[in-house]
1. For which of the structures I, II, III does the calculation of distance in nm of label points 7 Å out along Cα→Cβ at positions 4 and 68 return 2.4?
2. Quick check: 44 is what I get for relative contact order in percent (Cα under 8 Å, 6 or more apart), calculated from one of I, II, III. Which structure matches?
Structure I
Amino acid sequence: MECSVAIQVLPMDAGSDEETIRVVDAVIAEIEKYDVNPYVGPFETAIEGDYDTCMEVLKRCQLVAAEAGCGQVMTYVKINYKPSGDVLSTERKVSKYHEGEK
């Protein structure tokens, strides 16, 4: 695993909380189609995998939000890329904080 990415997609013209959630849910559903170990949080979704796949997922996030009816999408991204591989995994970063959760 050479890449991890945190993605926050914000529909700028959603008009309501329900519409924002609908668009974000569509984006998350798209992310889940890829082998990127998604970790959905309250503000962003983290993915990890090979660089090309992560960049394709990032691209698709914009397109899916637009296809879901957004006229404007703001996306915030953090990318950790290590060409030699072995970036710190999401599980290693946060699992100790989620032990015992159901």
Structure II
Amino acid sequence: MSMRAFRMKLKPGQVEEYKRRHDDIWPELSQALRDAGIYDYAIFLDEETLHLFAVLKLREGETSAALPGLPVMQRWWDSMAPLMEVEPGNRPKEWGLVPMFHMA
């Protein structure tokens, strides 16, 4: 198992819409994430800064490297681009987080 954590950022006024879209996440996107070996994925919001903090767990030997090339991922990013800071191509801007403590 490996764990990855990163930060993203919402645009002002987009918290409720971001939450709504994730509450109704597309089944084909959920399946693509599972197929990539992701079995535990959580996103947290800092309401003061609008920073999103994501933590995901990958099965041993799995990688999520193929996800950006999937059409369902591209469509999701395109749909989410109005809500958050993105790179060219609408991939959400991500800032990696450095592990400092983990208690299992």
Structure III
Amino acid sequence: MRCVIARFPFDLTKSGVLESMKGVKPEQVIGESVIIGRRTYPVKQVGQVITRQDRRDFSAGEVLRAMTQLGFTCHALTHTAAPERARSPFQEASAKLGAPVVV
């Protein structure tokens, strides 16, 4: 399959990607990821290995699109809700008295 990553054309195949990633230890996944074989890799790591380019030269979206089209299972970045801010002692006391709480 022909795809463009960081403005450079690549002819990628599923077997070629599997071969390229063979023996590569996955880094810790923080954002987007791709399952290759039985391992989950960060998208940027996969892009760096298969294109031999610096990770700053391409976006995770470019690699995600290419890997999805090749039939790999990809996971996009999921945003979690921000934790609720803790109330100050004054806000806690006001809440117990039934007064409106200003956050």
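Every read-out reported here was derived from the displayed coordinates using simple, explicitly stated rules and does not represent laboratory data. Keep in mind it's a predicted model, so treat the numbers as computed, not measured. Cβ atoms are built from the backbone, for glycine too; each structure is taken alone.
1. Values: I: 2.4; II: 1.0; III: 1.8.
Structure I accounts for this read-out.
2. On the way: I: 44; II: 39; III: 23.
Of the structures listed, the value fits I.
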